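Next up: some structures, all given as structure tokens.
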Structure P
Amino acid sequence: MGPTRRRMSSWTLLTLFLTIIFTYIFMVNQKNQNGISGLLKKNITILLWHWPYGTRYNLTGDVCLKDYGISGCSLEDNRTFYESANLVVFHHFELKLQRQHLPLALPRPATQKWVWLSLEAPPNNGDLSAFKNLFNLTMSYHPQADITVPYGKLLPKEKPGLDFVIPNNKSYEACWVVSNFQRHHKRSTVFQELKKNLNVQSYGLFAKKQLPKEMLLPTISSCYFYLAFENTESPHYITEKLWRNAFQAGTVPVVLGPPRRDYEAVAPPKSFIHVDDFKSIKALAKYLRDLTKDPEKYNAYFTWRQNYTVKLYTDWRERLCNICPIYRQFPTQKVYEDLRAWTKW
């Protein structure tokens, strides 16, 4: 074997050795990159400790992706996921009544966040002093919550146009569906005064005239106005009484709850009538009655429908799945020393 041939063999071996080394380095680097990518794409696990009001929903399969188009989000209600859950959500109503309890005896993972969930107005949450230094996040209808979950909202239409037909089956001046009738509530006083000057059809436990679920919206649609009266006057507390009972039914809501500015933050000014805008309930009744006799002015309360559709939130799964897209925005170190301070709006 000559010198040239020996040099070629040496170069071949060196090339082969370097190829193996670089290939190994590339594979290790690629594995690390995939690992980082895998961490970034890892599912966020949300554990619901107990279902609100005891009503369970089906969590079979990838619910968030299948039903709401949200990927990387795992929704669980099996408490065996406690140690691996990124967030654990506790609905306050059951805690308040002591039907459910916090897992204080279990070791709590260092990075796990506890979420306090309530869609009730602060006066209805009871004493919160027992929950000091436990929760990292709040979940409420209020816009200042860490996770805001409204009862409903208006979505802009892709193609604006008046495709909503105003029901022409109006038979009653106003209607009200109420079960929790308490004489000390402001809404009860307003109702009693209003019906002296207006034909108000009432339904629910209070009226001893129950409406089947499928008849709720059709019945309300036969009324010119719906009394969307909240049981508590509290900032931003606007429930399904506006979104479903009035807007979805196709009637004009007469609202009683937070100030007009809170309603205008979520709905057009000319989409509702606020009780506080009138110097007396008698003046309100006269205004409503006059509107029933003036189709042009009455129909003006529906013009907002040219640009918006109503989105109603009723499924707890959807509310929980919507946490995942904003999960990485939450602060890493945050604890509510006193929930009472947060709810004093």
Structure Q
Amino acid sequence: MMKHLSLTALACLSLAGAAHAQTPTQSVTVYSARNEQLIKPLFDAYTKETGVEVKVLTDKEGPLMARLQAEGSNTAADLLITVDAGNLWQAANVGLLKQVKSEILNKNVPSHLRDDNGLWYGLSLRARTMFFNPDLVKAEQLSTYEDLADPKWKGKLCLRTSKKVYNQSLVAMMIAQYGEAKTEKIVRGWIANLATDVFPDDTKLLEAIAAGQCGVGIANTYYYGRIVDKNPQFKTKLFWANQKAEGVHVNISGAGLTRHAKNEAGAIKLMEWLSSSKAQNIYADKDIEFPVNPTVKPDQLVASWGPFKSNLINMSKAGELQAPAVKLMDRAGYK
């Protein structure tokens, strides 16, 4: 009888072990402001490597943050992914994100591209620099963002609207670098030099430069990359701003652990993987961006633009000084 019970018990234990082994690994749910086609290849690769399913809900950053606030502790989201450090800072500032302590992330992501308290980490890098029409402007005429406020550029400058967070972050970082008074003088100079009304997006701005509507403008590198990838003869060239000064303005796309994550450990592992050399090329190359991990080489097209010095002010300033930047641009007449 004892032998019979022992065998039965062993059989039950074996069945329980088999059932446990067949239980799917807990999935990770991501709220993403990045387009699904840009991040799905990454998550597919992660699932293939780890067996962990990544569930994704995509929307604009504003609605996603509003949804996280409304859902509170009932949210399904473990991770928030969005563009621009200003957005990540805002999410952290209103209490949507939770601190992550990870030696892997701290090693893979340079300190100026992550929150000092581990609330968010950059995962890909873009520069907001100058672009020019070589028929109208020579590279040696260009130097700094500040110089574009000089009257010599009157009627030659194109800008994207101040309503976009990319320009708000640029001006916020300039406030951190130069102070509010000097930055306002620069922005007023930009507006005085405009060749035409501000543009709704970087693509239209770059096309206007190529068409000769303006000689020079400021845009994100990945918009330029998308165009020249399809049209290598595109008549607009890139110039790395502020190379003899503090360096070109850079920004990030990045991620943060949500405050009420149900799968906290899984979300952190996904973030760590996204910062790894294995994932960084997929992440950056898909949107023609730069890897944040300094050990990873950029895509061939991106690398062809040459090396550059970037501004090392911590990206959190893009969020901390966003409100003063918006007010400054409004005062300066930057629409």
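The numbers here are math on the coordinates, done by the rules we state, and not lab data. Everything quoted here is computed from the prediction, not taken from an experiment. Cβ atoms are built from the backbone, for glycine too; each structure is taken alone.
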query: Here FRET efficiency 1/(1 + (r/R0)^6) of positions 53 and 133 (r between Cβ atoms, R0 = 25 Å, to 0.05) has been calculated and equals 0.00, so which of P, Q was it run on?
result: Q
statement: When relative contact order in percent (Cα under 8 Å, 6 or more apart) is calculated for structures P, Q, the one with the largest value is Q
query: For structures P, Q, which has the highest computed value of FRET efficiency 1/(1 + (r/R0)^6) of positions 141 and 229 (r between Cβ atoms, R0 = 30 Å, to 0.05)?
result: P
task: Taking -8000 as the value of helix-only ellipticity at 222 nm (-39500 (n - 2.57) for each DSSP H run of 4 or more, over all residues; to 500) derived from one of the structures shown (P, Q), identify that structure.
output: P
- line: Cα extents along the principal axes in Å gets 100, 39, 30 when computed on, of labels P, Q, structure Q
statement: Calculated from one of P, Q, mean count of other Cβ atoms within 10 Å over residues 101-108 reads 15.2, and the structure in question is Q
